[in-house]
Structure 1
Amino acid sequence: MSVYQEETKAVAALKEAAGNPWDAINPEYVARMRVQNQFKTGLDIARYTAKIMREDMAAFDKDKSLYTQSLGCWHGFVGQQKLISIKKHFGTTKRRYLYLSGWMVAALRSEFGPLPDQSMHEKTAVASLVNELYTFLRQADARELGGLFRALDAAREAGDAAKEAEIQGQIDNYETHIVPIIADIDAGFGNAEATYLMAKQMIEAGACALQIENQVADEKQCGHQDGKVTVPHNDFHAKLRALRYAFLELGVDDGIIVARTDSEGAGLTKEIAVVKEKGDQGDVYNSFLDVEEVNVEDVQNGDVLLNRDGKLVRPKRLPSGLYQFRQGTGHERCVFDCIEAINAGADLLWIETAVPTVHEIKGMMDEVRKVHPDAKLVYNNSPSFNWTLNFRQQTYDAWVAEGKDVSAYDRNNLMSAEYDDSELSAAADARVKTFQADTSREANVFHHLITLPTYHTTALSVDNLAKEYFGEQGMLGYVEGVQRKEIRQGIACVKHQNMAGSDMGDDHKEYFAGENALKAGGAKNTSNQFS
């Protein structure tokens, strides 16, 4: 017996027990509403999606072609449309997630207005967006199932038993739009207690995977900007444990922690690490500091001194009070961060890099995997990279190494449109196309995401619409550039009333009021033009 039939039967029993006051209650309608809302709380979602993600991680361990992907989103509607599109084009949502970017929350969701990615936005805005995303995804389920229920009724009215059985099968085997969200908690927005409290909010909203970075919370910078300041491992690991405690307290026992290191591009630290014994985490962290040997008579009031192999050394400190690491130690520090993060309970790693190159990512992960063979990476396929220029230059350099003639190209001007149809451009684009598969195979990248795609696509589409609509094309700019494409491509949102829930509202009116229901979806509804 299907869930739908079980629910109908269960409500029928309740109705019988309730007697006359429930005469107007239709058990099948109740069953439909229950099936349309199978996730009652955010914790239901977090537990469900954590299981999916763990299964995907196990499958990836066996087959590196089974990597996962996501696109960042800043509004529930954006996330909903992605999943609707994925189901339409690929027939399943398997291995496709959503990413919640702290950058986009700061830039687009703060009551202060647009902000840089420096953890200045409201803490609660992130959990609020998680909740919003899942509200829209649950509505996508309800909307799609509502269409199936109406089709089921139509088949019954027509006496088409075969069609009725077919639609019933679609209902019984329905695949939800609910997928894992990897949610950005920045550097924790404060101390470990603040991290724990914020994590609980995000998990209660439905997040099964939380991504945290090893920057100082009050000095946090975007991973692709300068001025990043990291913290000693003890500080960072306390926050990793805070996330784990939050998951366990709320009963999401297989919640996922993504530990991000910004050390590749972070040349500063705010603290000298505590050292308890030679060779421990603190000692190694301090070993990367840029220091100068001093004599006792050279020591100034306020200097911090270290004993390095029996010699007195002074870490170089900037006017800001921050200490700097030695140049060229970024990769080594990233590897150390990753190894220690897994030791502290992280499930996945995230390494921010300056450019997207397979060999650089592989080089660091090879070192990590010498210690943790199953270490898996989440990689930011960031719009902060100029992908066209980077991969054209990588291709140019590879051709030079192969002895191929590159005299037709100016390496410093490879972004020029004059090269768009060139052999080099085609070779570079081929590298971009396979980048995710290549890094998953070579560097154990389990999850590929683009942090800010919908920020950029919104700006691009609005620019194109404004140029045409306010220009010579007038209304044709909208009709040709937007609506006609929606119709041709089968974009569900062309029926915007349906997308906003109008037909579901009509269903409920019928449930509640029967033949007295005043419906919006009648013959005069202009959305019928898109049928």
Structure 2
Amino acid sequence: MAVNTQAYMEQYLKIRAKNGRLVPLVLNGPQQKLYDALAAQYKAGKPMRAIVLKARQMGFSTLTEGLLFKRTATRFHARSGIVAHTDEAAANLFSITKRMYAHLPHALRPRCGSNSARGMQFSRLDSAIRVMTAGGEGVGRSDTFQNLHLSEYAFWPGDKEATLLGLLQAVPAQPDTLVVIESTANGYEDFQARWAAAVAGESDFAPVFCAWWEQPEYRRPARGLVPTREERQLQQRYGLDDEQLSWRRWCIRNACGGDERLFRQEYPSCPEEAFLTTGACVFDKETVLERLGRAPRGLTLRLDEALDGQTLRLAGVCQDPDGGLTVYERPRPGVPYVIGADTAGDGSDWFVAQVLDNTTGRQVATLRRQYDEDAFARQCMCLGYWYNTALLGIEVNFSTFPVKECQRLGYPRLYTRQTEDTYTHRYQKRYGFRTTALTRPLLVAGLVQQMRQDPASVQDRTTLWEMLSFVKNERGRPEAMAGAHDDCVMALAIAHYIRPQQAYTTDREQRGDPELESFLNYG
């Protein structure tokens, strides 16, 4: 983004304010946050990519239109695209662009070769802005763009993932190209997944969020206002004043039909709140949101393994942003640990292992990645060896292979369950955890109790995100809502369930393995 881009917009581009007046495009606080995120990428020589989770009326769409207009109306051979979820929305966005062109100083106004409802072409520059509606067949696939504004992606109709894929392929992965995906939330679907990936650093899109209370105009006179208990909690959490609470009350009553859930979706206070839905959440939402606001950022590591025949050992631990293991507390000598593991299956792509300090029930590490079954078994073993040969309980509902692989390689502390032999009716020990109609309610109830009594024991943000989308379906069965995952939740629940098979007290005689010190000291 050129140094003079903001100056150009604020000096020359005109927009229609909320009061209907024509005013310069002077960036407000939320707009400045998005602009700064893109400018940082530009200065670093990277393609400009941002995904914006927005509250209503923040001005992100207006800023993005200003950026596209400047980057098209001042350059040769520039191609820009605007994609909205409906024809009406596309027309509204394009009206912003047309207004900017109409009120541009004459000396700066490029000759317009064509100006229709579907776009604008600047003939002498050989540059153009094209307007499209998501849902049409082959949207954007025949074009090459340098700039794209993808609006309200969460509400695109049809196969929006395929549409987005085609559009993103149309923009070269080169510096000085621009893609902005912006949307309000619409529950747990692809926009939420892309937002979460950006937050986790799993994509090159910069996540930009502004809470409703960051907009200075969202306040009303508050004479005589007495905050409720919930409002006092909001004040403490976000530093709100009574005028902001007064506006919040007014908006819920007048703009959201009295539906506080709708207000949270349209005017979120934090990113997690935006994706809350009407589902009956199994865990207390306020508790989970509070913990999300305080959850630590773990260290991402990789476990290196060495396999000699049928002997597996942990060969190293090192920092790796793609390592799949997030550590919140490193192993301590003598402490007994427990690992609960959930294998991919039934539509899930993730293998997850959760590590607990069994003296406290505190979550200390999370392994979450896409694996082959044998690779997951070996990683669980290495994780177990690192955490003082932890008790390892791997779920066996969809496949017994990971457990059998651990047996074959001789892992010494596998969780065992009792099963009845259908022929002899004698009870036998079997390795691995099986989720049944009897054990599943106990799993969930145990984790709900843990979260209620000690929410600080859950440290992993992905696990907490999953708790927010873990709801009771129409039959009352707790499960991940459509489009969401529950692998982390179930792995953590398994870990808590199997704790009685592990010691609860520290073995003060146990010492660390001196051969591992060279690579365990990661900081």
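Coordinate-derived values only; no laboratory data. Given the structure is predicted, the values throughout are model-derived calculations rather than measurements. Cβ atoms are built from the backbone, for glycine too; each structure is taken alone.
Out of 1, 2, which has the highest value for Kirkwood radius over Cα pairs in Å, for residues 261-476 alone?
Greatest value across 1, 2: structure 1.
Determine which structure produced the value 0.90 for FRET efficiency 1/(1 + (r/R0)^6) of positions 53 and 109 (r between Cβ atoms, R0 = 35 Å, to 0.05), calculated from the coordinates; the candidates are 1, 2.
The correct label is 1.
With FRET efficiency 1/(1 + (r/R0)^6) of positions 61 and 325 (r between Cβ atoms, R0 = 30 Å, to 0.05) as the yardstick, tell me which of 1, 2 scores highest.
Numbers: 1: 0.35; 2: 0.15.
The maximum falls on structure 1.
Quick check: 0.55 is what I get for FRET efficiency 1/(1 + (r/R0)^6) of positions 77 and 181 (r between Cβ atoms, R0 = 25 Å, to 0.05), calculated from one of 1, 2. Which structure matches?
Source structure for this number: 2.
For the read-out mean projected area of the Cα convex hull in nm², for residues 405-492 alone, a value of 9.8 was computed from one structure; give its label from 1, 2.
1
Please state which of the structures 1, 2 yields -10000 when helix-only ellipticity at 222 nm (-39500 (n - 2.57) for each DSSP H run of 4 or more, over all residues; to 500) is computed from it.
Answer for the origin of the read-out: 2.
If P(r) over Cα pairs in 5 Å bins from 0, in percent, for residues 317-388 alone is computed to be 3, 16, 29, 24, 16, 9, 2, 0, which of 1, 2 is the source?
Details: 1: 3, 14, 23, 20, 16, 13, 8, 2, 0; 2: 3, 16, 29, 24, 16, 9, 2, 0.
Label of the source structure: 2.
Work out the source of 0.90 here, i.e. which of 1, 2 gives that when FRET efficiency 1/(1 + (r/R0)^6) of positions 93 and 445 (r between Cβ atoms, R0 = 30 Å, to 0.05) is computed. Don't skip to the answer; put the middle values down first.
Numbers: 1: 0.90; 2: 0.05.
Value 0.90 for FRET efficiency 1/(1 + (r/R0)^6) of positions 93 and 445 (r between Cβ atoms, R0 = 30 Å, to 0.05) corresponds to 1 out of 1, 2.
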